[in-house]
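Structures for review follow.
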Structure P
């Protein structure tokens, strides 16, 4: 359950706060040594290598690496209406935010006869990674696909790990989110091999991408670091963290839901509430005690 740290009346340095609230760390350099053979295998291999890697790391044999369009349409058709409504609401909100980030060309007159023009140009093709090992993240589909669409990226591909529970396809909610956004190039590939597939491409399977984005585990981060320069990357995402700053006016149930939603991402994820209200802290703790046992990963 949640750990309570009472910092009232204490004047701490930044190092002192770090000692009280240590952050998880990842040894990406060590992981790079482990993913190197995978990257080379994808670079020099074919679809059979991707299927064998799925067998090794995901415990399932995908019927094909490219997800059939029929499977995407079926996932959307069978999606729970309440989940679909939630996804559609999220899509509208995310699109509204990112639409406001579009930037027009700017021209600066530096000297007479000399101007500088700044122009934002989309990449031709992007590969978007959606993790799926520990939980289901349609949010990752939306938060990666929608900005690419607003930027007018011509070609968008998504990769997500194959699931034994669903016959070697990615989770149906992931597929439904892709279909809802009009993305029908989806691959049943996870981990470092997915990043390598986007970086190198593979004859008869997928074209090379200019950029790869999306979260993932330490091996995804290691693959991005190793392939930076072969393909553009967004970042090396570290362990999931959320910090909620709230006073007594906050709704405890909503705070608890936000904490749980991030804590489920990883065994080393950090979910922190900072509040000056003892009452809120107690109410959130009570909510967590009631809600956590109902979650898929309550053992964490």
Structure Q
């Protein structure tokens, strides 16, 4: 049985500290949540040095879903009638969560629930600020200065004011980015970047990558099963997924590693500049195709993935 299951089964309220950490197994007290290897096992460790198994609710919020076509939020209306104010609801909600054994507020929780005695996480939406749309599968140009600007703005606005918080566990970078073929879009990131406008930094990065990998445009065309005689002819190619040659797949995976590495480098640098104390929790993933290359690209730049 995994050790963390034993912790949940055996831990009693008396064995938990003020953060929800398990006092029977200790690491180092650093004043912040951190990762630590104890007896060969990696753990989250809370600010006072006790191991911490994060058990959270994704969205603890007074403002739940709105009835489409109206301004009504029935959940908020019911809670306001019962509790009298959002502040009273927040206190009751957190008390209920603690009684049920939860110890973490997820990233879609209302900001008014933070710093109220329960550990929490925040999502920065850095690529989303730079143009990504996770619901529709639109990728941001990860080679554009807009990514650097988005990371700096998010870190300055969100991370800097919280750098000394003991209740903050850490930051998720983004939600379910489109890294490659999935239910939202059938194209790889390399194919999408090749279809960007000619002056887009991502388009230039994609072409530079392919030119460095293939000696001539004829070699590239043959390897990808295309019929082009010059690089400029790619302007007229519209990739739509479907059958790819083995070399096209390999090129796409290797370019993905390159693009993802830049993404994690930019995010890491911005966050660490403004907040050296809290965990970088990677980005929430929903694409099995990209799991290995994304994890490899994130190595050394995130604390948890």
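Quick note: the coordinates plus some simple rules give every number you see, no bench work behind them. The structure presented is a predicted model; accordingly, all values stated were derived computationally and were not measured. Cβ atoms are built from the backbone, for glycine too; each structure is taken alone.
With mean count of other Cβ atoms within 10 Å over residues 118-125 computed over the structures P, Q, the top value is the one for Q, the highest of the group. FRET efficiency 1/(1 + (r/R0)^6) of positions 94 and 166 (r between Cβ atoms, R0 = 30 Å, to 0.05) computed as 1.00: which structure among P, Q? Only one of P, Q returns 1.00 for FRET efficiency 1/(1 + (r/R0)^6) of positions 94 and 166 (r between Cβ atoms, R0 = 30 Å, to 0.05), namely Q. Have a look at P, Q and say which one yields 3.5 for distance in nm of label points 7 Å out along Cα→Cβ at positions 38 and 110, as calculated. Traced to structure Q. Here helix-only ellipticity at 222 nm (-39500 (n - 2.57) for each DSSP H run of 4 or more, over all residues; to 500) was derived from just one of the structures P, Q, and that gives -13500; the source is P.
Among candidates P, Q, the computation of relative contact order in percent (Cα under 8 Å, 6 or more apart) that gave 20 used structure P.
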